[in-house]
Each structure stands twice: as C-alpha cells, then as structure tokens.
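**Student:** What follows is a group of structures, each given as structure tokens.
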Structure 1
Amino acid sequence: MTATGHLRLWIAALVTVASATSAAADSDATIAANAAGYRASFTCSALFNANKSLEQIQQHELTGIYPQLQPLVNDYEAIIDHSAKIVAVRYSDSMPPRFSVWRPQLGCVQLPVGADVSAIEQLPLLPNAKYAPATDSGLPWQTPKQPNSPSGNSQLDQVITQAFSQHYGAGARTSAVLVATPEQLLAEHYIDGFNPTTSQRTWSVAKSIGASIIGVAVQQKLLTVGQPAGLQNWSSALDPRQQISLEHLLHMASGLDSQVAGNRTDRVYLGGGLVSDTATEAALEALPGTRWKYANNDTMLVGRVLRERFPSSEAYLQFVFSQLLNKLGMQHTFLETDWQGDLVISSQVWTTARDLARLGILHLHNGQWQGEQILPPNWLRYVSTPAPSQPPRTNNAGQPSPGYGAQWWLFDAGFPGLPTDTIAARGNRGQYLFVIPSRNLVIVRRGYDLAGEPPFREHEFAADVLRALDSIAQP
C-alpha cells in the first residue's frame, strides 16, 4: 500500500473515534487574578468614563455579577490614584497588583497579570484624543426634551414606569430607557444619579458597534465581507483556518473552538490578555460556515482583521474614531482596548443611551449621516439578512429565540407585537438597542440585571412601547 493509502486509512480510523474532553478549569491563582482584574477595570471605567461615585460603583458594577467571582471581588480593595487615573487592586502577597489605567476616549485598559505599573508608559494612545464634554449636544434631534419628563402619551409613560420595576423580569434593574425617531426624542428616563452623559458598559451590544466599524471599512473599500480573514497568525499554508472569511466571523460561523460557553473570554476581559494571541489561538472544531456558535472571539477577530490593515494601533484607532464615532457625535463613547491597542469590541465599550440611539438612527438612514454615506447603502439589509447557519430558534422552555444576521439579532418571526424587520443589539445585564426600520424608531434599554435571576424580557417591552405609540392615534 502506498504512503497516501496508509494516510487515508489512518484518517478514516481517527474520524470514527469519539473522545470526550473538557477544558481544564482555571487555577485558584488565576481566578483570584481575574477577580482583582474585574474590580480594577470596572472601578476604573465607571469612575473615569462615567463619573460615578464609589457607592454607585459598588451598587451597580460590583453586585449581581458572575457568582464565581462575586465573593473575591467583594473582598478586594481598590486603591485609586485620581490624578493619574489609575486603579490598583492587590490580590496576592507574591504578585504585583492588578492595574487598570484610563486614557482619553479609550477608557480603561488592564495591564497583564504580573505587570508592574511602570508598563503604562508603553500603552498606545489615541492621537489628538479629546475629553468628553460636560453635556450632550442633543443632536440630531430637532425637538429637545427634558430627561425624565412626561412624554405626552400616558400609555407610553406607564410602559416606561414598568420598565423601571420588576414587571419585565424579577432580576431586572433598569438604569435608562430612550425611545426616539431620527427627528425627536419621544421619551428618555434615567435612574437617580444618571443623566444623558452617564456612560455604561455595553457588554455584547459592542458587537453591533464592531459590525458598524467594519461597515465603514467596507464603504471605504478597505475590506470586503467575503474576503479571507487573512490573519498573520494563520498565514501558514498548512493552517486550515485560512478558510475562515470575514463574513464567517460576522455570522458567528468561524468553526473555531470557543469552549463550551463562547461568551466567557475571561483571559482578555479580566486577565489582561491580548486579542492578537488569545482570540487567534483556537483550532477549528467545525468547517467554517457550517455551524453557528456564539463566540466573543469571533467578534474580537473581526476587529483584528481590520487592525492588520493599518501600520500601527494608533492609525487603526484614529480611523475608528474619526470615520464613525466623531461623525455621529458619539462624544461619550469609550472604546476600550487591550494593552497592545486592539479593540475588545465584543464587550468593552462604555457608552450612553443617546450615543446608542445615534448608531441606531444611522442604520435607519441606511448608513447616511448629514449627507455623507458612512456605511454602505445596503448595510442595514446586510446585517439584518439571516446568516446561513442559525442559532436554535426556541429556548429550553420552548419559547421563540431571535435569529442572527451579521453581529445583530433578528426578531424576524414569533414575537407578537414586533415588526419582522426588527433587529437588536443585545448585551449582558440587560443592554438593548432595537432598530425598527418600518416604524422609523429606535428603542434603548440599559440595565444592571442580576446574574442568575429572570432577565428583562426585552421583546415584550419593545412591543409594549409600539402599542403605546399606536394608542395615541386612537379615539
């Protein structure tokens, strides 16, 4: 038998063997370092991005979080240097503290585990970065409205009151609600201590922001969605990951191993890990495009594809801010990075309800803003087209679940009261941005929902908002 024949027999034998394996659990030392990183990064971001008090930070950011980390996060103390905008958290007698450092417009960045504070001199910065203004401009809305004032629609006001209770979920803790057309803020409400400039972590709503950044690059012909991802770490001719396209990543269909739960990427989020090595290191477990699996890494790799088109992290970051955020007036949005300058665009964005609404309105305008085509004219249609591979359309209770487009969720069927063109950006702890083109409407809900408790039922809330808006035309 030829060598090729032996090889084929060997491969055939391999594919008939099923082996059950599981990723090793994190060590106690790593869990401790991650808990310290959680406390450092959330304290830093909430303090210097959002101007929150320490009492607010404890109540909102450090309560109701991952049960595994909650006890340690409570035990550790944050040491704050207000002038240098550095937060340190000690967790070990033999290791340096965990550090989180604030930078204008880029928010806070974690130093890697074991790094000394002197490493901050090497952190990349955004060229010509500006500090966020004290107030929000109110643009592009033509009709100013005072936050927390009655909307003029008693049924809408009732729905918003319900949103700030546990009406839509026992674990719901709403912090902000905004309903707007491109011309008018119809309703805008905040909890005590919040206002239109109070930013909050988006969690996975950031994924839809990341898709919008890619849309800008497509409009400017820097990228095409069908091109190979072409990452440097996958450049060997032997690497089957060369099959992965940018579109596969946008569709959550890379086929890469993202462990059992692809929404837990603690090494990058909490441990100061790098996007360029952590997100690129996984092997294939399915052929690209054949399977949908929610994975933070797929989104981080989307950002990395664009980053490798620029000569430096500074040039990359300058492109993102100058070509998207600054043009929309998203002046209270902080895109946080790892310590090498890669956007952690799957989760680590801090922004306001108004800035999210601005992004939604850009999509309602088919990518056009003040006469300039920022996204491709068909970008809304692209991100709202169902991906070839879809998530399960029912949950464990048999209830309908949304479909998936390109880094946006699709409420296309099975959700009474919502038009089938409804798309949404969705994030942990109850972050939602609904874009409803047929109604020319965006709906934003922000929250601090409690882990393990019944979550905020966002589709019911959005449907109630639409019914309330319809009621005003009734006799």
Structure 2
Amino acid sequence: MWKDFKSKAREIDEMTPDERDRYADFLRASSILVVVLGHWLLAYFSVEGGELHLEQMLTVVPETQWLTWLFQVMPVFFFVGGMANAIGWRSARKRGESYVNWLRKRARRLLWPVVPLLCLWIPLLVILDWLGTPADLLALSSQVIFIPIWFLAAYMCVVMVAPAAYWLHERLGLGALILFAALAILADVAHRSGVPVVGWTNYLWVWGAVHQAGFFWYDDRLPRKPLVGLAMAIVGYGVLLVLTQFFDYPLSMVGTGEASPETEATNNTPPSMALLWLGFAQVGLVILFRTPLTRLIQKPLVWALVVLLGSKLMTVYVWHMTAMMAVAAAAFPTGLWPGPEGVTAAWWLSRIPWILLLMVAMAILVLAFGRFERPRQGRPTTLEGWPARLKAIAGVVLTSAGLGILVIGGLYDTEGPLNLPVIGLAILLAGLLSLGVVGSRLLGRWART
C-alpha cells in the first residue's frame, strides 16, 4: 500500500504543470487546516442540567486569545485568493468570457458545497424537532455548524469586485492597495466613533486590501527577500500590539461570543484595522518562509498530500463544524466522553484523542459529501449587458445577506414555520438562483417552454 501511494505521489508530481505555483496551493490548504484545528481545539463543551453547552476557550481562559494571532489565518486565504482571481480573470478575458459568466462560475465553485449542507440540516432539524429533541441543542447545533460560512459571504463580495480591483491595480499599482487600506482605516475610525453602518463596509475594504496584495504575487512583484518578510511581520505584529494594548482594540482576532457587536467592540464584526495589520504581518510571514516551504513541497509525497487535501478543501471547511457537533452531541450528554472539570493539564491532553475522533467523523463526511466539491457545468446566462450585470450583482448581495442572516441566527428559529428561518433561507435561495448556483438547468428548460 505504501509503495502504491509513493507511486501515485510521483504520478501526481509529474502531472503538475511546471508553471503552477505550488506554494499558493500549500497556503490555501494549510490555512483552512489551521482554521479547522483552531475551531476544534478551542471548543469547550460541558453539560449542565442535562443540556449541552459550548463555550470558547477564548473566554474560559482569556490568555488563549493570543493564540488567535496565529490561528486567525483568513488573511492568508484572501491573499492567495487575490492571486487566484487575477489568474482566473485574466484567463477569462483572453477567452472573451464576460464578467457575468466568470462571476457565475466562481459563485458555483465556491457556493455549491453549501447546498448539500443545507439539504441535510434543514430536514434533519425538522425531524429532530418533531421527535422532541431539546430546542437548546437544536439551536446550538444549527448555529455552530454555520459559523464557518461567514467567510463565503465576505469572500463573494470581494470576488464580485475583483475585476474592478484588478483594473485599479493595473493602473495604480501600490496606490490601489493603499486606497483600500486607507478606506479600511477610515471606516474603522468612523465605526469606533459611533458613526452607524459605515463600519460594516470593512468586510469589503479590509478583506479587499488583503486580496489586493495578492495581485502583486500574480505580477511577480512580491518581495522575495526573507528579511523584507521578517520586517513586515515585525511591523505588522508591532502595530497590532500597540492597537490592542494602548488603543482599546480587543486582543482576540476572532469573536469571543462574550457580547454582541452593539455592546462591545470586536475585531471581526465588522473587521477592524487590527485585522488589516494582522494581514500585513501574515503576508510578511508568507514571504519569510516562501523559499524553505517551496523547497519542501517539491517533494512528491508532500505535494501529493497538498493536492489530495486541496481536492476536498471546501468540503472539509464547510462540514468540519458538523463533524464536531455530531461527536459532541453523541459523546457528552450520553456520558461516553467525560465532562470537563476545568481547563486542566488533563483537559489539554484530552485534546489529542478528541481531535483524532473528529478527524474520523470528518473523514466519513468527506466520503459522503466530497462528491459535491465541484459542481456540474452551469448554463451561461441568456441576459446581456447591464441587466445581466445587475442580476449577477444582486445575486451576490442576496447570497451574502442570506448567509449572514443564517450565520448570526442559525438554522433553527422558533418563530418561523417549522421552526426554520424562512426569510433568511428565501433570501439565500433567491441569491443562489440569480447566480445560477442552483436551478440553472431547471430554469433554462422552463424558459424554453
């Protein structure tokens, strides 16, 4: 078996085009793995009065909030996404493909893995509710499993403006990046000063600035000297230290769940300039370790692992919280897994079998739903001109809004029909239909009748 794997690894290595940037694939895969590991590692489950509770280690042991400076690696994903979207958009322009059809293809690739998640959980929640499952468990599960999806809501907005952002990059270069960063800082200052609404635009400006930096990678204008990367990391983390220690920015780079955004400042709801500087530092680390890591992934066995993980990456990301909730719901209330008695050395040691168990559950979910990693080819839109553009843009806005509603409230709503958040689901469905993620073939047949 080992010989077969080595042979397969060599085959994958030989089939990889020389021009492919393996480091980008490695960063994309490793950043998702770090996010998954962080979610699994820092989850603190307990049972009180027969009810399952989930707290974040960030609030149970506040000192662990420093770990988010390492585990919040979504800036790396947006950075790599900038390079990937530049490649895709330039390729689309060479083929003569329209902006609308390019955006629809990107939407199907990114959003399709969410469809089976909804198709499983919506009827499952209805059935479990009908069987008398405690409402608190259903509410907790339905909210936790949707936490990772915030990324898709934000990333789709960035993808929507990527062609315009690249147009700015071609004309202004570093000036376009500075513009995004300046708008992010201004929006953050306004938000912290009490100006309503404007701070929420930082989902575009903060993540858009990091995404803009990825264009320099595509143009091969990213610094290569490790000392430059080290200097960027020192400056980025240094500014972050100043912001968190002297300017009342939260230490955690992710939400702690202690309070709502209306009652307490957070760095991610909406994104603050702290995340912007975290992104600056992480780009520095990407530059710093580029040479040794590139050398490492030239090895066939390592590269094969990167390719295999990359082929199921969105499945792992979308389903990893489902794996965690399934194991927790089966293990803690039933007593199969002993409840914690505080965050002790024994609790930390228990993280090893805990994560191994979650990996088994994750493997089962990948086997079941990995086939949905890549969607079937969708139909090009029959609209042209501005109507097509407006429909596609409306699709992104509706999809992001629907996902945002479900991320905040979960899939269980005691005030909705069948205890489902029908408004959020309807908005999301409208967005998915507008983008051709679902229903494109059905609507195409209907339009021809």
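Throughout, read-outs are computed from the coordinates displayed, never taken from laboratory work. Everything numeric here is computed off the predicted structure, so don't read it as measured data. Cβ atoms are built from the backbone, for glycine too; each structure is taken alone.
**Student:** Please compute distance in nm of label points 7 Å out along Cα→Cβ at positions 198 and 398 for structures 1, 2 and give me the label with the greatest value.
**Tutor:** Numbers: 1: 4.1; 2: 3.1.
Evaluating distance in nm of label points 7 Å out along Cα→Cβ at positions 198 and 398 on every structure, the highest lands on 1.
**Student:** A further question on this structure: By the measure relative contact order in percent (Cα under 8 Å, 6 or more apart), tell me the structure among 1, 2 with the highest figure.
**Tutor:** On the way: 1: 18; 2: 26.
When relative contact order in percent (Cα under 8 Å, 6 or more apart) is calculated for 1, 2, structure 2 comes out on top.
**Student:** For mean count of other Cβ atoms within 10 Å over residues 310-317, find whichever of 1, 2 sits highest and give me its label. Walk me through the numbers on the way to the answer.
**Tutor:** Values: 1: 16.0; 2: 19.5.
Largest one: structure 2.
**Student:** Work out the source of 21.0, 61 here, i.e. which of 1, 2 gives that when Rg and Dmax of the Cα atoms in Å, for residues 70-229 alone is computed.
**Tutor:** On the way: 1: 21.0, 61; 2: 19.5, 61.
Comparing all candidates, it corresponds to 1.
**Student:** Follow-up. Rank structures 1, 2 by distance in nm of label points 7 Å out along Cα→Cβ at positions 94 and 350 and report only the one at the top, that is, the highest. Please report the intermediate quantities before stating the final value.
**Tutor:** Values: 1: 3.4; 2: 5.5.
If we compare distance in nm of label points 7 Å out along Cα→Cβ at positions 94 and 350 over 1, 2, the biggest value is for 2.
**Student:** Using the calculated result 3.4 for distance in nm of label points 7 Å out along Cα→Cβ at positions 150 and 294, pick out the matching structure from 1, 2. Display every interim value, and only then the final one.
**Tutor:** On the way: 1: 4.0; 2: 3.4.
Source structure: 2.
**Student:** Okay, moving on. If you rank structures 1, 2 by distance in nm of label points 7 Å out along Cα→Cβ at positions 286 and 334, which sits at the top with the largest value? Please list the in-between numbers first.
**Tutor:** Working: 1: 3.6; 2: 4.3.
That would be structure 2.
**Student:** When helix-only ellipticity at 222 nm (-39500 (n - 2.57) for each DSSP H run of 4 or more, over all residues; to 500) is calculated, the result is -8000; to which of the structures 1, 2 does this value belong? Working shown, then result.
**Tutor:** Details: 1: -8000; 2: -22500.
Clearly, the read-out refers to 1.
**Student:** Ranked by distance in nm of label points 7 Å out along Cα→Cβ at positions 118 and 182, which of 1, 2 sits at the highest value? Can you show the working numbers first?
**Tutor:** Numbers: 1: 5.5; 2: 4.0.
Comparing 1, 2, the top value of distance in nm of label points 7 Å out along Cα→Cβ at positions 118 and 182 belongs to 1.
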